[in-house]
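Below you'll find a set of structures to go through.
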Structure P
Amino acid sequence: MQPAAANNQASEYLFAAAPLKHLEWHAAVYLDKADIVTARQQYRGRIAFIFIVVAVALAALLHLISYQFGLKRLNRLSAAVVKLSRGDLAQVALDNKNDEIGALNRAFTGMSAEIGQLVTGLNDRIAEKEQAERAARKLSKAVSFSSSGIMLTDPHLSIEYLNPFLTELLGCDERSVVNQPLNMLLADEMEQLSAEITQTLHERQHWRGDILLQHQKLPAKQFWVSLAIAPIRDDIGSLLNYVCAMQDISFIKQSQKQMEHLAYYDILTGLANRSYFRDQLRKAIAMAHRGYYNFALLYFDLDEFKRINDTLGHDAGDELLKEVARRLTSRLREEDTIARLGGDEFAVILSGIKDRQQASTIAANLQQAFHEPVKLGHHDVAISASIGITVAPEDASEEELLLKHADLAMYEAKARGKNTFHFFSQDLNDAANERLQIENQLREAIREHQFLLYFQPKIDIRTDIITGYETLIRWLRPDNTLVPPVKFIPVAESTGLIVQIGEWIIWEACRFLARQQSRGYDVTSSINLSVRQFNDQDLPLIVERILKRTGVKPQAVIFEITESMLMGDTDAAINQLNQLKRLGVSLSIDDFGTGYSSLSYLKRFPVDELKIDRSFVKDIPQDRNDMDIVAAIIAMAQKMNLRVVAEGVETLQQVEFLRANGCFEVQGYFYSMPLAEQELSQLNFTVNT
């Protein structure tokens, strides 16, 4: 049903009717049009207001949603970008959602991390560069002010830089040597070393050693430096430069030279010492082994040097040694080596000796150096030397053997009267071996008590009465062979065994004397003292103890000493003699006339007896000179109130001569040979009581 409108003059209405089919009615409704229009207008206003409110609310909601899910994230990203642009590399926490903004956040985070790493790396490089620059400045200053010489060269050893210390050391400015080769700084004698440095750097890239540099302004000035050369390489290992560090070691070299001089040269004479001599001897032996040449080894020993030294003093002895060194050096060739081995011993190596004759000629020439006396203070001192010679490799080719051979030959020269030279021979070696054998057997003899005492009577030729005995030692080996004293006493003396043997002799001689005195015999016992025994400070104490233990009369004990024993340190000798005299014993000078026989010395010594050596007696009456000497000795002894005894008496003519000249006490084979104690009773002489 369509609505109908009904209008009247007063108002307009809106009318609507509709049928009601079940009731067969029609229903109608009408309303005032003005009311409807008014209601519609009010509705429209409300709808518009509601729309606006909803729109505003929706817009607010959309803005809230947009900010929460988009703009806030974009703002955080924007803030992170601004922070990064300001250099703040601290990471900002951004979300990582699976949308466009999340992807943008991830990209930005990655980018900022990379930028952070780049900036950090750059800062590190800058810091490293600054640190390197500071280190370089420090190093530059250290190099400039270093007390070591620093030099830089290119790979070809051309000089690029020298520090101030090195320029001052070389006496040059840096510009004058830059681009010059390193070897221009080396002394001429280092020319071969320059090639070695180049070769070593090529092979090993390093070199270290001592070199001699040449001062650039003073040609005569050179100095030693310790040089170390090391390479400077780039990051890939390519050689850029060499750095050379030099330390001035001139003082060290000078000190080393002085130390070597002290180590290899004798301070007193300036000659080579034993160490240097042994080095040269080893070199000579090596040359001889290769067949280059023969050489001779000479050993010198000054005769009577100890007497001169003790008599005139050690200063005079030193002056004598210096003069001997000067004289010998002046007579040697340039290629020969002379050394002072110690004391008064010298040695010479004669190079390129053809034969013994040539060595003899040179040795004779060297002996000429001793012909002129040496002026020592106010004294003109005659000197001589005994020389032993051995030839290598003829005699030996080993160092120790050669030294031994030269030493043996020298002692043989001394034994042959001194002031001569003697060549080594095999006989000398055999004698030395025998000497060594005797030494070993002597030690066993001491342990096994293989020594015996023999006694040679001293006779008063006026009465044929035995007044005493000289005590003589004999060595009876286990095989019942007797070894004469002349074979073993020198060995015992040289080895020091004589002191022990000598003490045993004093004990046994005093025991023998005690037995004689217990039988009522008034006899003396003469005991020979060796050099070592006499110089033993304990000798007076030993004698005193033996005298007390054996109970013998001290005046019946006579100690015999030789003149040479008294001529060394005379003051010490006199003191030792006085110590013995205080014990009451008698002292006798044995072999008188064969030594110095100085009356001025004799007067100072507290001796009681002189024994005339057998060498003066044996040729009486044939030798008139010996007769005059013996007569003079007897007369001198009588004037000095000394007893005088002649030894070695073998003929009646000798007895008669001695009797006629006032010497009444003798000993010798004319009366009796030395006998064992048990054989003395068979003598046909009366023993003094």
Structure Q
Amino acid sequence: MALYALAIFIAALLLFQIQPIMAKMILPWFGGAASVWITCMMFYQTGLLGGYLYAHMITRCLGPQKQAFLHILLLAGSLAALPVMPDARWKPLGTEEPILHIILLLSATVGLPYFLLSATGPLLQAWHARRFQSILPYRLFALSNLASLAGLLAYPFIIEPRLTLSEQSTIWSLTYGVFVVLCGVTALHAMQAGHLQTTPKDSATTHDGYPTVRTRAIWFALACGSTMLMMAVTHHLTQNVTSLPFLWILPLSLYLFSFVLCFDFQGAYRRKEYLWLLTGAIGIMAYGLAVWTESGLSLRIVIPAYALGMFVCFMFFHGELAARKPHPDHLTLFYLMISIGGALGGILMGIASPLIILGYAEMPIILLLCSLAVLAVHRHAGRLALAVSACLIVGVTIASGVYMNSYLKHAYVMARNFYGDLMVSVNDRDTAYEYRSLIHGIVIHGVQYTAPELRREPVSYFAPHSGIGMAFAHLRRTAAHPLKVGVVGLGAGALAAYGEAGDTFRFYEINPLVAELAQREFTFLADCPAAVDIVIGDGRLSLEKEPGQNFDLLVFDAFSGDAIPAHLLTTQAMELYLRHLKPDGILALNISNTYIDLLPVAVQLGRAFGKQVTYIPSAGSEDYQIYYAAWTLLSAEPLESPDIVEAAQPLPVQSDIRVWTDDYSNLFEVLR
């Protein structure tokens, strides 16, 4: 028993540690987009399906000796993938389809090790059941989820703050080598059980012991529903509640913890009592969807409320799964159906939804599906249960309608792609101060008045009294020539408002849809008298390919959204920027962010290169659509313009924050 448990525990631990390790390694190649995490999660769900399918097929089609031989052969072959580190040849050129490129990259880098780690749980549990003829394999399933939870939580709190990516890769690869040996020994041990037989006995099976089609369909539906809920809430929290980039950990942790409780603690889920808990949980999330999204309610209330509601729903889905688990003779089929449901749920949320739905409607849909699932499970539980379930469906439908009306009331254009949800809204329609906003999730990326006399006014984060406005004013006074400006992050193109005849403005934008909307729905670029170029692709990767641009001003407006592109604030990135800047040029960083304090990072980076760092926060004005903005200006010499000297604020005297590199960054240490 101990041998099987140890192998399963290490496999699950490695399985959920390689996920954030690989995602963090490739995140810079795709602009730090939050959708990279969603795509990776979808790949891992599909990889889990492959591993479970493999475990099911070999335990059904091969004898014990052949099973062990094949598995040992694959384990030995997987060592060729070590150490796990993506090859630089996989860096995108900018023309690839991101989702397909990420899937191919992950398959080539970690595909076989991940496949075998995924297969370990169901395969070793099947071997254990054959060897010892006990029901204990389901306790091993709970142990596997506990190890997965430990691996997931260990990464942001223990591993990431202390180890570089190279060190993480080395330690993970060495541990995987130990796992290969341990799993190989377990396979040899399992060979000795070839003569043992089991007798199927379970209420959820037919007379010959094989689970019915209906039973398998229920397994599939419950697994699919819980995965869709996890991904929908993750997306909703990160896109529509707060820009905090770590909230993907919370849903996945609760998802795994509910598996542990349901499969290892009898009585943790009781259907009768959970009817009332589910009604309250789904009702709270539906109410939050309708009311909290725009109310600005404290995150100390919103996030725990969604977490509690989500956890109760996970307990429902996984408790119903545990209640329907078959005899261990069919456990690989059970896990296979769970993995198929999880993979399909991931594909529906990660690929199908962005292609089918223009706006963000996944959360209303999944809450309605959860309500229908409650009704289906309690349809024979009596009139009271039916009435409660029906009222829940009606309430969710009304709340979803209120949310969608709120979401769409100012919408003029909606669009989605790999990089997220985009909307152009129109406010104060048919007035002298009508304006348009470009919104990604809940983050505004540019505002423009539509009146001809106002539309060239830079507002939002780019007002004349902001740090970037003062940088332009300083360069106009000190430079004896037209300006050459580079901007990473196009948004609505608002910085083009500072362009003058003879200037050159070169924008770098990773999202082609943003470029399309900026040119079609806003006029900053068309009205600009300067020469304007737009380069599609990640700003840093694009700059790496270009010869020195000799910029007077290089602007980074990419840090206010839901996913902070940490690769733009490393020493290697700084070396690249200095290659493109004139010796007396200015590097401007828009570090405005409600939840992440990037000032210490920018200060440490500037000091590491001997640069003068000027920090300029500026107040907003709702009447003029001007927002609070925090800009950091890095220059070779102090910026002595009177307005800059007056507006500049003191810098941190010293900081314990380590200078970020391509091999090390830690966003947790700069949370506000």
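Have a look at P, Q and say which one yields -18000 for helix-only ellipticity at 222 nm (-39500 (n - 2.57) for each DSSP H run of 4 or more, over all residues; to 500), as calculated. Numbers along the way, then the final one.
Numbers: P: -15500; Q: -18000.
Comparing all candidates, it corresponds to Q.
For volume of the Cα convex hull per residue in Å³, which of P, Q scores largest? Before the final figure, lay out the partial values.
Numbers: P: 482; Q: 149.
Across P, Q, volume of the Cα convex hull per residue in Å³ peaks for P.
A value of 14 was derived for relative contact order in percent (Cα under 8 Å, 6 or more apart); which structure in P, Q was it taken from? Write down the numbers at each step before the final one.
Working: P: 6; Q: 14.
Source structure for this number: Q.
Where does the value 8.5 come from, among P, Q, when distance in nm of label points 7 Å out along Cα→Cβ at positions 148 and 628 is the thing being computed?
Considering all the candidates, the number was obtained from P.
Quick note: the coordinates plus some simple rules give every number you see, no bench work behind them. None of the values given here were measured: they were computed from a predicted structure. Cβ atoms are built from the backbone, for glycine too; each structure is taken alone.
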